[in-house]
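Just so you know, all these numbers are worked out from the coordinates, no wet-lab data involved. Computed from a predicted structure; not experimentally measured. Cβ atoms are built from the backbone, for glycine too; each structure is taken alone.
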Structure I
Amino acid sequence: MKFYAHTLDNRPESDWQLLRNHLNNTAEFAQDFACDIKYKPLFKLAGLLHDLGKYQPAFQKYLKEGGRRGSVPHSSWGAGYARSLGMNEISFVIDGHHKGLPDASDWKADTDEYKGGEVPGYETVINVFTSEISVDEEKLSNGKFYFKDTFERELFIRYLFSALTDADWLDTEDFCNSEKAKTRNSRNLNCDHFILKLDEGIAKKSKDGELNLLRNKVREYAISKAETPPAFYSMNLPTGMGKTLASVAWALHHARKNNLKRIIIVLPYINIIDQTAKVLKEIFGEEWILEHHSGYNETEKETDDDVRIEDISKQLATENWDYPIIVTTTVQFFESIFSNKRSKCRKVHNIAESVVIFDEVQSLRKEVVLPTLSMLKNINLIMRTSFLFCTATQPAFEKREKFEGIENIIPLVENCDELFSKTRRVTYFPVNGYEDVSMDDLFMTVAEQNSSALCVFNTKKSAFEFFNRAKGSDSWGMIYHLSTSMCPYHRKLIVQSIREDLANKNKILVSSTQLIEAGVDFDFPCVFREYAPLESIIQSAGRCNREGNLPEKGKVFVFKLDGSGMPDNQYRSLSGHTLDMIMESPEKLYQHDFFYEYYKSALNLFVDADKRKINEARNALDFKTVAASYRIIDNATEGLFVWRYNNESAALLELIRKQEYISREQYRQMQNYSVQVYSYFLIKCSDLYESLPQGLKVWHGKYCEDTGIIDNPISADEFVV
């Protein structure tokens with residue numbers, strides 16, 4: 001009798017995929033994904049056992065006669081058999097290879113009766129399987145190895161799960177969709193070629209001057225430290241010191257020395273991805289750089305004609321990160337390695353034997369710092385991966401009393417004090433001695449500077465009130481307002497206008513929320529920042545005299561606004577702590593290690609670095625609980641599609657209404673016209689938006705050029721596109 005793994009529509013059984021072929025193929029794929037020879041037997045066995053349950057007569061009948069999808073479960077058979085062999089790591093991943101990695105209690109419940117052979121027909125199924133597939137139990141028992149702690153074991157299960165799901169997907173794709181499989185374009189990281197291209201690119205950009213001499217010196221020193229084994233590294237550099245190219249240069253030399261397979265650059269904001277990817281594409285060529293961020297929907301449906309042929313291989317590569325250089329977001333990276341879902345975890349095995357560069361690492365959410373560092377330590381050890389922390393404000397990630405951080409972080413920058421001193425571009429000033437200041441008095445202080453100015457506030461309400469206060473003034477040629485109540489396309493137009501005005505030396509005023517700190521590289525002679533956590537003040541200061549072109553240092557004013565709100569209680573506590581530290585020693589703002597001191601004390605005094613008890617859940621092997629608990633962005637928002645913004649957004653809605661699914665390209669276009677809002681706003685404005693069956697929320701309320709979304713109904717005379 002023949003046993004099948006997959007059928008083909010309207011094709012005879014003779015064309016179907018034999019189950020033994022699928023199991024052997026998946027095993028070979030999975031084995032190849034193992035980064036250590038001692039892992040290979042377990043990876044191979046996971047592939048051989050994963051669809052063992054398809055040997056049951058009921059499943060073969062389902063393939064031949066049809067039935068409801070999922071009506072004949074098969075995962076527990078292989079999971080139970082693996083558990084009976086004492087291969088619990090394999091048992092976990094097989095149990096979850098369709099539904100996702102389970103919590104330990106669910107895994108036990110799923111496999112208990114199979115492990116004991118209590119299921120009717122179990123012995124027959126196992127006998128048929130072993131007659132077709134060779135499993136050397138003695139070799140396997142000799143190949144078992146032991147972990148230092150449960151965290152290492154938990155990470156190994158994730159690694160194995162990722163390898164199995166990708167292997168399963170790839171072999172299924174090879175059989176069921178050979179044209180798609182052929183389109184996959186696996187590219188290797190040719191370090192010699194990339195180093196040559198980088199040197200050529202830097203030579204073209206290179207200019208004379210002290211700043212460029214410093215950049216070259218920094219890069220050369222980092223490269224000199226590239227021959228050490230995979231570990232944790234830091235690159236603590238002032239803004240504008242060329243850390244993107246310096247970090248990539250080090251990563252290429254480090255990868256060449258250690259035979260690492262790819263470079264993954266992790267950034268906190270999507271707009272920085274665009275900037276970074278553009279720089280890298282100009283140097284290495286577009287075909288070598290893969291961009292992947294959290295806006296990409298891994299479960300969406302595709303039509304055959306919604307993408308260009310030349311983009312297909314890149315889109316396929318976002319599924320499993322089989323690419324030499326990847327640029328992604330913090331959200332995409334970390335919520336993948338902590339996920340339990342197949343679609344997100346599939347890429348995780350390709351983090352093995354890679355160099356991962358974290359840019360702006362200080363932006364990592366403090367409430368998940370401990371589980372994050374714990375996971376990175378496990379990945380470094382189990383998967384032979386190097387991590388580089390890049391920032392101008394290095395957090396205190398090292399291990400110390402009551403903080404299980406990283407044992408050793410190797411610095412790639414020498415003489416940090418001297419470097420930060422040489423490149424200092426701003427002077428800090430208190431407004432009203434850090435005492436409360438009214439909106440009117442703040443406005444007068446800003447106007448007295450008689451220059452272009454950027455004012456950054458903690459809330460949308462304050463930013464808009466200041467904009468309204470300034471709007472009628474003739475002190476500036478143009479007054480702008482920026483807020484997340486505006487859709488990205490709208491914000492992009494405003495940012496473009498601001499950049500043009502600054503380039504043309506037009507005198508302008510910008511009132512903005514904290515979004516300006518999210519990778520928007522303005523260069524103002526004067527910046528005002530409402531008192532905030534230290535990282536926010538430093539980020540705002542990075543928008544002042546950024547290029548160092550002013551004859552004197554730029555001016556950064558820190559103010560405390562009377563009656564102003566704060567985003568949340570922790571933000572308020574950290575803001576107060578920052579102000580206390582500054583008032584005690586104002587000169588600390590100029591010391592490069594001030595942020596390290598602040599970060600350490602902030603974690604001790606105000607932050608639970610594992611607020612959701614994720615390490616506890618990891619230690620219990622509760623994968624589903626970990627995935628539900630780990631969030632880089634705590635308050636989940638939903639997008640409202642502003643269909644009336646322009647003709648393109650209106651036409652897009654009209655097209656989507658006629659479709660069952662939203663295509664990838666349409667999803668990307670939608671993001672341009674979507675405003676992210678919190679649940680309370682949706683409740684408050686429930687009669688101002690429409691929920692479509694495709695999962696889209698359409699905004700029918702007001703949208704203002706100055707403010708963005710307004711929670712008022714639109715009047716009849718405004719009902720115009």
Structure II
Amino acid sequence: MSLLFEHAVDQFSLDSGSLFSADTADLAKGGNDIPVRPIAEFASHYDSLTHPTRDWICIPIHSEDSAVPTDQYVAYTDHDVRGQIFLVEREGEHEPISADTFGQTELANRIRFWHSDYLPESNPPGYDAPINDHEQPRNPVESGELLEQFRAYVADERSATRDANIARGQTYSARVRYEQGESAIPSLVCLGEENGEYQFRVELDEELADQRDDNWSYFVESEFGIYQKNEILIHAGHSEAPADFPVSGEIEKIRGLNLWLSIDWGSVDNSAAVGSYLRGDREFGLSELLNPVPFDREIEAIENLKGDSFHAILLGEQPLTFSHEAAARSEPFDTELNQEQQLAAEYALLADDLFCIHGPPGTGKTRTLLEIIRRAVDAGEDVLVCADSNQALDNLVAGSSVPGDPDIQSLHAHSQHGDEEFVLDRLNASRSRNAVVRAQYADVPNRADVVAATNSSAATLARTFDLVVLDEATQSTCTASCIPLTRANRAVLAGDHQQLPPFSATEEPPESSYGLSLFEHLYADGGVYEDVGLQLKTQYRMHRDIAYFSNREFYDRSLRNGEIVESLPERPAIEGYNIGGSVNVVDHSRANKTEARLVVHLAQQILTEVPPDEIGIITPYAAHGRLLRNLLSDYIDSADQLTVDTIDSFQGSEKDAIIISLVRSNAEGNIGFLGRPSDGPRRLNVALTRAKRYCAVVGDFHTLKYDTENKCTDLYQDFADYFSTTGRLNYVDPQFIPVEFPDQ
């Protein structure tokens with residue numbers, strides 16, 4: 001259940017151990033309710049704790065007030081009649097005690113340190129720390145290769161991004177691209193031309209026009225994702241437009257809802273016709289061709305890396321050492337951190353250069369990072385906090401805070417607007433989609449102790465920091481991570497390399513590690529300092545049955561369940577629905593009407609047990625998500641409160657109930673990018689770890705496990721077998737689904 005329990009298992013032997021002989025005082029009710037079920041569940045994974053002749057799991061007990069293991073044990077079994085029971089010896093007999101009763105006894109206190117939530121005052125003799133003071137590199141990199149490969153990767157991504165946007169701009173209107181969540185302005189009018197620049201004004205529908213009360217500062221940037229110096233495409237709104245449209249250009253200036261554009265006349269064949277058309281009283285659209293700023297900033301960071309101390313770390317030219325004074329100069333704030341979380345915070349503060357924290361879903365990564373930041377500030381350090389996206393950054397800054405009610409597990413709760421432990425600045429706060437961030441951090445007059453910025457925005461900072469904390473580091477490419485890395489003396493990287501890799505503009509994820517994350521480059525299998533870091537191993541989010549498959553397939557059974565999460569009263573915690581159906585291709589995406597009907601039916605049923613804002617419906621395909629939203633609105637009054645999103649967009653989120661709709665159905669076993677070995681399994685892992693109490697997987701399980709080339713066949717066969725062998729797979733006849741599309 002904890003690092004200390006693993007040590008106890010190593011020290012314990014059934015050959016010399018004996019069942020604990022209890023007296024009345026041992027079985028008296030104590031002051032705590034110890035989570036004995038999770039302890040017993042994890043103990044069952046150790047063959048060495050299985051009794052040779054009885055159906056018992058033998059759990060060593062420790063001393064009364066320390067984690068020193070003894071040679072005595074309590075027995076645990078899941079009895080056919082009595083259920084989960086613990087056994088002790090009493091007056092020569094084996095006395096059974098129900099798990100609920102045993103958890104409240106004085107004796108249960110003597111297995112409490114085997115749960116991560118309980119911390120002894122000191123570690124037992126012989127306990128080995130998981131990290132050495134000097135950790136040598138495992139897989140050094142050739143010095144001439146690193147920066148050259150970084151530059152090549154940025155160049156490839158820049159080119160691939162431009163090519164992809166040209167193709168989409170020639171196929172789809174600006175309005176379609178905006179509705180699909182891309183960077184685009186659906187409607188604008190040309191106000192005229194002066195000195196070679198064309199002035200446009202954004203036209204808004206009523207809903208958008210009511211959002212800002214005539215305050216349009218940064219509205220174009222935050223709502224449409226369009227920025228100054230973007231290369232763009234101007235779309236004509238009428239069929240009689242010259243064939244050159246969409247034409248390319250660049251945004252020279254943005255002021256409120258007004259934009260000044262220069263046209264790339266070199267790419268226009270009939271400049272006279274295009275110029276005449278632009279001067280007419282017509283509607284236009286605008287979509288992004290390329291935002292060069294992130295690429296330029298990455299190239300600058302790569303150049304800065306040449307003279308930076310982190311260059312040697314990324315190459316593996318020196319050991320990682322752990323002797324920094326920040327740990328000694330600060331006191332713990334969060335006294336309820338579990339053993340791994342506390343140890344991760346301690347090593348992060350001790351690290352002289354760099355430390356990696358592997359945080360699988362629900363293991364408290366954000367809580368651990370918050371402790372590190374608070375203690376670093378307490379030690380007198382300036383801290384830079386970064387993430388690749390605004391959403392991930394604001395999750396750490398504000399979490400679930402609302403005005404007047406800060407989320408205690410957020411930086412906001414401890415900043416100048418909370419406990420006043422430190423001054424927090426959120427760079428570009430006025431552009432955030434989070435209302436608390438916009439309201440509280442748009443203007444920070446004092447020098448901040450903690451500065452929060454996206455990786456790219458960190459390039460605009462003139463100051464350097466003692467420590468940078470990079471959250472969701474596995475979603476950030478090596479080159480994007482270099483930007484904040486060159487702004488600090490030490491770094492803490494946190495993420496989960498078993499979840500989605502960084503976004504790539506190329507169709508296939510890059511084979512080279514340079515297109516993956518810095519976290520993987522350093523920590524993952526084959527990394528420069530392979531496994532030099534700490535994994536958080538106790539998950540608190542999911543029902544144990546939901547966590548089971550991901551724990552087995554992706555985390556080598558290393559995760560423990562920290563508490564009992566109850567399933568829905570009328571349903572198993574996880575179940576599959578096997579259904580076929582024709583798949584339609586929509587805008588290079590896919591949708592399955594038969595699956596959509598079943599998903600809506602399931603959502604109707606779940607709403608009797610779960611509030612609508614605690615239901616999430618996720619799918620690999622954006623087109624299927626749009627189909628689901630439309631059908632849900634026809635059948636469910638509260639449809640707008642349900643979350644419908646792609647798996648990729650839902651990473652980092654959680655709900656009580658999740659319905660996963662996999663879409664693909666065909667005789668060839670083609671499951672598209674779900675079967676791509678480089679990121680398909682990681683996408684499945686993300687999907688399966690979003691639910692807390694209930695998870696339904698809807699799909700064609702025959703397609704899923706069909707043996708085709710270049711697919712993760714073993715994984716998906718295991719996935720399908722998991723449902724069928726545990727009696728969790730439901731076979732659905734589409735004609736009995738009581739949901740239909742309006743046109744059917």
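For which of I, II does distance in nm of label points 7 Å out along Cα→Cβ at positions 42 and 242, calculated from the coordinates, equal 6.9?
Label of the originating structure: II.
As an exercise: log10 I(q)/I(0) by the Debye sum over Cα atoms at q = 0.23, 0.25, 0.28 Å⁻¹, for residues 546-593 alone, calculated from one structure in I, II, equals -0.88, -0.94, -1.04. Which structure is it?
II
If helix-only ellipticity at 222 nm (-39500 (n - 2.57) for each DSSP H run of 4 or more, over all residues; to 500) is computed to be -8500, which of I, II is the source? If you can, show how the numbers build up before the last one.
Details: I: -14000; II: -8500.
The correct label is II.
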